[in-house]
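Novice: Scrolling down, you'll hit the structures one after another.
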Structure 1
Amino acid sequence: MNDERHSIFRDAGRDRKTAEDIPDTPQTRAPSYRLAFADEEFLCREELRPVRLQLELLKPQLLMDEHQIGSTVVLFGGARIPSPAEKAGARTQTLADLSHFYEEARLFAHKMTEKSVASGNREFVVATGGGPGVMEAGNLGAQEAGGVSIGLNIVLPHEQAPNEYVTPDLCFNFHYFAIRKMHFLMRARAICVFPGGFGTLDEMFEALTLIQTGRMERVPFLLFGRAFWEKIINWEALEDAGTISPEDLDLFRFVESADEAAAIIEEWDPAPARDDIPGR
């Protein structure tokens with residue numbers, strides 16, 4: 001990090017320290033006297049939401065820039081999918097049957113990270129939601145390959161902590177789902193979606209919509225587990241109804257293994273964003 005300042009003014013950090021070491025009087029104890037940027041109660045006011053949105057966009061952006069993260073491979077997937085070693089304790093037989101995708105996520109992240117480490121840059125860095133299940137597998141695979149990985153966690157009503165394999169300096173916590181989603185996609189050079197629930201579906205369809213509407217460049221968009229995705233989503237019914245076009249079904253590919261996914265990403269030719277929406 002470059003600490004050089006381009007200003008002759010006294011910096012905010014020094015003034016904050018000075019303000020903490022002042023005489024204790026009724027005036028200095030009053031909330032109005034606190035420095036605005038050091039006043040947590042003030043920053044959490046309803047009227048400060050635009051500022052909090054900006055801060056939540058800016059903090060991860062600056063830190064990822066400082067760690068020279070050039071691009072990412074995003075892994076979406078279910079938090080409830082167990083590792084193969086733990087599938088006996090799965091809540092349902094289906095979750096137990098899906099446990100092999102934990103291993104495929106780990107292997108895929110390992111392959112992507114190996115390539116990134118070998119090239120000496122921080123391109124195609126694995127990024128997950130930082131939680132358990134498929135997310136944990138992705139961060140684990142990256143750690144085993146000797147590289148870094150990103151975890152984009154979010155505050156939920158129940159207590160949770162990031163999985164232990166996220167690189168600590170690249171582990172972020174969000175309040176706003178919208179800003180978290182932006183950070184998932186801003187540097188993405190591939191999007192891999194493993195079986196999951198509401199959260200996974202939400203992230204998948206939002207990313208597909210951005211690509212469908214030309215708001216985002218086309219990247220490899222890989223759905224692991226054709227049988228799962230064709231069971232829960234009737235893609236052809238959407239096409240038959242005319243609510244999507246036949247060309248929209250070409251925006252993603254089904255894959256079954258880490259090797260298959262890595263090969264598609266390796267052979268991918270850059271594709272520009274759409275300049276129109278087929279079928280409209």
Structure 2
Amino acid sequence: MRLSQRSVWLCAMPCLTLALVITCGTMGARAADITLGIIGPHEYDLPVDFKPFNVLVQYGDGNAAGNTYNSLGQRNPGGGSHTWSGLTKYVHFRSFDAIPHVGFAFELIQSESYTLANGTDFGGLGPTIVGPAAWFKPNRHSTFGFQTFMQTPLGTRTATSTNYWSNISSFIFDYEWKHFSFDGDAGTVVGSTLHVKGAHSYSPGVVFYSNLRFSWKATRLIEPFFALDWQNVKGTYDRTASRYLDDSSSREIALGLGMMFNISQHLSFTTRYTHSVDGRNIPESNAYYVKFVYLW
């Protein structure tokens with residue numbers, strides 16, 4: 001099967017804007033990103049019955065969180081930070097003759113981060129993320145599938161490490177009209193118990209998230225789109241003290257506008273600005289995102 005131009009944007013299986021994102025349910029400073037908030041239009045516009053191919057994707061985002069939502073959902077000045085993060089992702093796509101009409105992918109993702117807050121700055125590589133995805137097409141215009149990833153606990157320094165294993169899983173979907181596109185995901189992040197020598201043990205709160213993208217195929221080159229991201233994090237549980245930490249649960253809803261540039265059949269560039277419209281116990285999102293895709 002010959003890949004369609006839209007299928008190029010398989011940069012799909014969104015790498016979990018994660019690494020630091022899923023630390024939302026743990027103690028200490030929390031990132032203001034929503035899990036998988038990095039995805040763009042056609043993230044899950046995926047083919048079936050194709051020859052193997054590879055994709056390299058570089059995601060990046062910066063967030064200037066000048067305000068913080070308190071436990072009552074009120075936005076207060078201060079408490080945020082400037083963060084920059086990236087995800088470098090290699091994806092191998094393939095299908096199998098023995099399993100017709102189903103597509104598969106395996107991803108290897110490396111996270112990077114840099115934070116500037118309270119007069120200090122630090123950065124480095126974060127955890128590594130690996131996992132598979134599978135999907136089928138209910139009809140020629142739609143895609144439905146499932147992806148699951150494991151995230152390692154360590155980065156190159158303590159400040160970029162979660163120190164516990166995590167699983168990020170979600171259902172994915174896409175629907176294509178002649179002039180419009182709608183795709184997104186819905187899933188959870190579950191972490192193992194965090195053990196600290198000589199201190200309490202904690203269970204990070206389960207993360208529930210969803211990311212939706214609606215785009216207008218204005219021309220062959222440009223595609224404006226609207227983004228909605230939602231995340232809810234249960235409280236962190238202190239297993240030693242048998243209680244939840246105060247104000248450790250959080251939520252956030254963010255809206256954004258962006259543009260996708262379909263430069264060629266093998267190359268695309270996407271940019272977006274997003275801001276929080278609702279939150280609780282979390283720094284606001286005041287963020288920009290970029291995504292570069294190369295397919296071969």
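Novice: Thinking of 1, 2, which structure, once P(r) over Cα pairs in 5 Å bins from 0, in percent, for residues 55-142 alone is computed, gives back 3, 16, 21, 19, 16, 11, 7, 6, 2?
Specialist: Structure of origin is 1.
Novice: To which of 1, 2 does the computed value 21.2 (mean count of other Cβ atoms within 10 Å over residues 207-214) belong?
Specialist: Derived from the structure labelled 2.
Novice: Identify the structure, out of 1, 2, from whose coordinates FRET efficiency 1/(1 + (r/R0)^6) of positions 151 and 231 (r between Cβ atoms, R0 = 25 Å, to 0.05) was calculated to give 0.95.
Specialist: Matching structure: 2.
Novice: Using helix-only ellipticity at 222 nm (-39500 (n - 2.57) for each DSSP H run of 4 or more, over all residues; to 500) as the calculated read-out, with -12500 as its value, let me know the right label among 1, 2.
Specialist: Clearly, the read-out refers to 1.
Novice: Matching task: 20.1 is the computed value of mean count of other Cβ atoms within 10 Å over residues 95-102. Pick the structure from 1, 2.
Specialist: Going through each structure in turn, the value belongs to 1.
Novice: Let me ask something additional. Match the computed value 2.9 of distance in nm of label points 7 Å out along Cα→Cβ at positions 39 and 79 to one of the structures 1, 2, and report its label.
Specialist: Considering all the candidates, the number was obtained from 2.
Novice: Continuing with the same structure: Check the numbers for percent of Cα pairs over 31 Å apart across 1, 2 and tell me which is largest.
Specialist: With respect to percent of Cα pairs over 31 Å apart, the highest-scoring structure among 1, 2 is 1.
Computed from the coordinates by the stated procedures, all read-outs in this text should not be read as laboratory data. Source: prediction; values computed, not measured. Cβ atoms are built from the backbone, for glycine too; each structure is taken alone.
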